[in-house]
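Every number here is computed from the coordinates shown, using simple stated rules; none is lab data. These numbers were taken from a predicted model, which means no experiment stands behind them. Cβ atoms are built from the backbone, for glycine too; each structure is taken alone.
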Structure I
Amino acid sequence: MPTTVISHQAEAPVKESHHALKVAGLLLISIGLLGILVASVGADYISPVLTGLGGTLVLTMGALLYIWQSRQYKSPAEQNQGMWQRQATSRGASAWVIGFVLTGFYVLLYWFPDTLQGLIQAMEPLSQWLRNRPSDQWFLYGTFYTLAVLVMGVYALLKYRTSRYHIIRTLSVMFFQLGFAFLLPGLLLLFNKPEYYFSYFWPLKYDYLFPGTVDYLIRDGAALGVFMVFWGAVFSFLATPVLTYFYGKRWYCSWVCGCGGLAETAGDPYRHLSDKSRKAWRWEVAIIYPILGFVILTTLFLWINSWSEGRLLGNLSGGFAQTYGFFIGAMFSGVIGVGFYPLMGNRVWCRFGCPMAAYLGLLQKYFSRFRITTNGGQCISCGNCSTYCEMGIDVRWYAQQGKPIIRASCVGCGICAHVCPRGVLKLENGPQENRYAGSPLIRRDDLRILS
């Protein structure tokens, strides 16, 4: 008994210290948000660099402090505790507020960038240092996007720190976002080369194989531009099928892609909100494959029009490109794809709209070694796997029957295996022979105890 009393007395100051640091983190977050707000509306009265860039740095430090104190002392069993009891992660009032703010930011970014001039000016020193160019709306967006992936990447690292697979996967998306999608494009501009994102390929970055973009890269980038065109073509049509054959679509969707990187980090608290109904699956199939077909037709029409010097299709191909850019490139991937995180889960764009996901999914389902195997005999039907599947797959249905999970939509994030308390699920790259064969189950009728 005395030992227990002493133990509780020793824990009290530690808990008080953790609480104080969490409060300090929240205070820094509040100050940072205030600075960003002042930069947005008061750039004519006070330096936006001081308030905006300074506020961003303070917000980042506060978020890291709060995340560290909130996650490092939680056991693996507690990491998802209370997700459906918090308003922010259960479509409550605060979730709607967050969704409205995210959606509003994307609307302003795409169509009313003048309203963000204070924040754009706030990033001027960083833009000049990295790119030797004035800051613009896309540099502001890239900065915020990268910070979101890095800060919430720390959140994911702490949350899944018991899994080597998830640690490496999270570090991978953080590396590709910071290095390939932020620093490298900026450095290319610094040396007066074409801005290029080496971690994005056609059809996701749909205009990279449009004739106008190819002509611009070759003309302005000289030898480097030729390499960029070669890089994009090789990865779109050669490397992608080969890598998907060996590893499934996870090599890109969960390890490299910036959209997936944001979903796996900043979107992780919302993964359980994905719709698991069969109706949602029908909508998924009905939307994502026509979008892939749309971008294929658009690319073909543009090349036909380019080769015929506009004689065959006239303005039709340009209209296709503009339509796709507005409805898919802006509205779907940005406004809905990220803005609806708190309401529809973190993979709305990846699941329903991404043409790259559709392309990879077809390869994964019919031409890949990847599968998630299940040991149905150990499944206790707890439902954790289905609950936390961000792509809306009813994983439990497969696990109960011992069937391997081979779905075009599966991004191989591995969370279903991580949250399974019995080790029923396993990500594997096996031979294609008997790929759909399930694990043998012992059924009640197979037992002949009395005979």
Structure II
Amino acid sequence: MAKRMPKVKGLDQTLTVLKEGYEFIPNRTKELNTNVFEMRVLGGKKAVVISGKEAAELFYDNDKTERSGTLPKRLVKTLFGKGAIHTTTGDKHKNRKTLFMSLMTDNNLEYLRKLTRNYWFEDTARLQAMDQTNVYLESTLVLLKVGFRFADVPFDTPERMEQYAKDMNAMVDSFGSIGTAYSGYKRALNARDRVEDYLEKQIIATRKGKLFPEEGSGLYEFSHWKDMNGKQMDSRLAAVDLMNTIRPLVAINRFISFGVLAMHEYPGERARVAQNDNSYAYKFAQEVRRYYPFVPFLPGKAKKNITFDGYKIEKDTMLILDIFGTLHSESLWQNAEQFYPERFENWDGSPFDLIPQGGGDYWTNHRCAGEWMTVIIMEESMKYFAQEIQYDVPAQDFTVDRTKLPGQINSGMIIENIRNNFDRRR
């Protein structure tokens, strides 16, 4: 006999979720002493919240959980785009996923590493000319350049590139308006339209033989790919999915600013990254991804009647996977609230505990195909700030407010007096 599921009192918890942000689910699992509970959200709709490694295994089991159609439509339009791969399921999803995964070759990933290293080094003169540098904002522009070059998309004018960088941020920030009355929605939608318009023009030019991107690049592959029925993607849809190979890279600006904050608050960490130990840069990057707030939770729905931890969950019930709480679970991560990169020394690489960008298998599940890219960009970015430059950190608000979605440092992480970390006289 199934147990009676714990419930959060109240007709609708949407506003409370937005008020408490990343802490909402951890607060409830602690209060109710459970890793599964029922609540009402989005106009009183029943939802079952699940947390932990076993919850992630259930959530990313394609036979038990459905992801398609579970995100609010406004968020899909602004964050992912109409018709994006994130909205697909079954064979169609697997087929489209092969296109994304085709970009993850060893040579492409090594190229991404070089691009990240080179664009940061090239940016040094610009940083030195600034009175102060907001790492969060500057990372946005650098990563946009990395993303465009990786996809072999031609750069637009400097002014438009800066606008596209702002546009990418607006798309990611639209997550914070989930469940509210159109706050920031139009701004994010206009931002997406601007970038999609530009990318679609490059795809059309490629198909007409007016532009010749390198084979194996995003622009080339998305322009020429055909689905399992031998049909070429609509140029706008191709632009949407091409955008979804670039936008996630730009969103790493949050992790980079968090990483610079961690090196400031834990000076020994900066010194260890500076020792040019690639294995430590990897561990540091993974701990930044685990420790700091990125994705708070993800929605899905039960494909059939299922049981989790002894509780019955009926078919079509909304499921909410606790991402942030799982990343801070004491049962999974010893001293979870401590920043400790060495915890990844003997990590088994489980696809269900380190899930800031989804879980499960890269090829068949909704785990982000760009996760490898995130780690590479983080490694090279952190080595740049630790090895290539020196800088001062002025007084500022270092607070990372877990009640705000999506998470970021209140000040953006300000640095100043930037200089090269080498002596030309020697």
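Descriptive notes on the structure:
- Test item: relative contact order in percent (Cα under 8 Å, 6 or more apart) calculated as 14, pick one of I, II: I
- Of the structures I, II, the one that 14.9 was derived from, the read-out being mean count of other Cβ atoms within 10 Å over residues 235-242: I
- Computed -17500 for helix-only ellipticity at 222 nm (-39500 (n - 2.57) for each DSSP H run of 4 or more, over all residues; to 500) - originating structure among I, II: I
- Among I, II, which structure scores highest (criterion: mean count of other Cβ atoms within 10 Å over residues 75-82): II
- Highest-scoring entry among I, II, by mean projected area of the Cα convex hull in nm², is I.
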